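Okay, got some structures for you below.
A short reminder: the numbers here are calculations on the coordinates, not readings from a lab. Not measured: the values here are computed from a predicted model. Cβ atoms are built from the backbone, for glycine too; each structure is taken alone.
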Structure P
């Protein structure tokens, strides 16, 4: 099933069991303290996504080493296997 989440908190139930380090407040967090979560939000917020892929994508992003997460490109995320922009919302 494809959906689009407009608010960070909407991801909570789908990533709570992932390996991402999660802030308590998804709306107000420090990207420096939660860089993996920040990359996840930048790539998933307001984008069509297969709900089944959300936790897998979170785990792929969580596995990126700390010294690489702040310079990872979108193309590299795709190469690592994140599922992006899938499905038809109409």
Structure Q
């Protein structure tokens, strides 16, 4: 496997861990398999243990849980039009 094709996202790593947990593999076996294939781009053993435990406890999602704090802003056509209208109405408006 080439280095480029072995770079997986965190969500893809978690999906692999979830698959192996469902197959009954231990975190150590999962980690060793991932390192043998992904080499340096494999997740750490600590992360494999954490996610394996979560999946064993019944977690289904591979995505991160929402975090507290300021919400992520979204750029939409509607928002752009509203801001443009606001600025064009009063050019001294500060954003």
Worksheet, complete the sentence: When relative contact order in percent (Cα under 8 Å, 6 or more apart) is calculated for structures P, Q, the one with the largest value is P
Worksheet item: One of P, Q was used to compute distance in nm of label points 7 Å out along Cα→Cβ at positions 58 and 74, and the answer was 3.0. Which one was it?
Response: Q
Worksheet, complete the sentence: Working back from 3.5 (distance in nm of label points 7 Å out along Cα→Cβ at positions 50 and 82, computed), options P, Q, answer is structure Q
Discussion item. Looking just at Kirkwood radius over Cα pairs in Å, which of the labels P, Q belongs to the structure with the highest value?
Written reply: Q
Worksheet item: One of P, Q was used to calculate helix-only ellipticity at 222 nm (-39500 (n - 2.57) for each DSSP H run of 4 or more, over all residues; to 500), giving -9500; which?
Response: P
